[in-house]
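Listed after this line are the structures, all set down as structure tokens.
Coordinate-derived values only; no laboratory data. Keep in mind the model is a prediction, meaning the values are calculated, not measured.
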Structure P
Amino acid sequence: MEKVNSIIAAVLKITIEKAAGDHIMKDIPTWDSLKHMELIVAIESEFGIEISGDDIAEMLSFDAIRQTVAKYAKEKS
């Protein structure tokens, strides 16, 4: 999931070390609703997946993001 951490770090402008942890949306000042959608678009583009609206709404922590990407990547393969 290093690729996911790199995307999180780049989009939210945080360190890769912080992105590798488990933080929730309110812990990261740069993570607002607009950045959330930018993050989703970057992940979908990088992994060639399309995340459902329900899953997007649940992706409110870094762990949840990584779990969702893993689920979609598994379904794709």
Structure Q
Amino acid sequence: MYVEFDRDTCVGMYQCVAEWDAFEKNLNDGKADLKGSEEADEDLFVVEVPDGEELDAKFAARSCPVDAIEVYDDDGEQVV
């Protein structure tokens, strides 16, 4: 399972931070950061979800008010 985070879309509500420890506040930019991620495209960050954190990743995606977070299974199918 992996997460794609569109940082450009992020509006800094930080609800994802409350749901999953992989997200952290970046108060200088007014946006969230996805720890340990790699930039796959401009402002699109991708990270593998560690075992046991799948539910947290899904909650983070569901809590985002602007749908900047998407969760995919290992086959590349979007689950959130």
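For which of P, Q does relative contact order in percent (Cα under 8 Å, 6 or more apart), calculated from the coordinates, equal 33?
Matching structure: P.
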If helix-only ellipticity at 222 nm (-39500 (n - 2.57) for each DSSP H run of 4 or more, over all residues; to 500) is calculated for P, Q, the one returning -5000 is structure Q
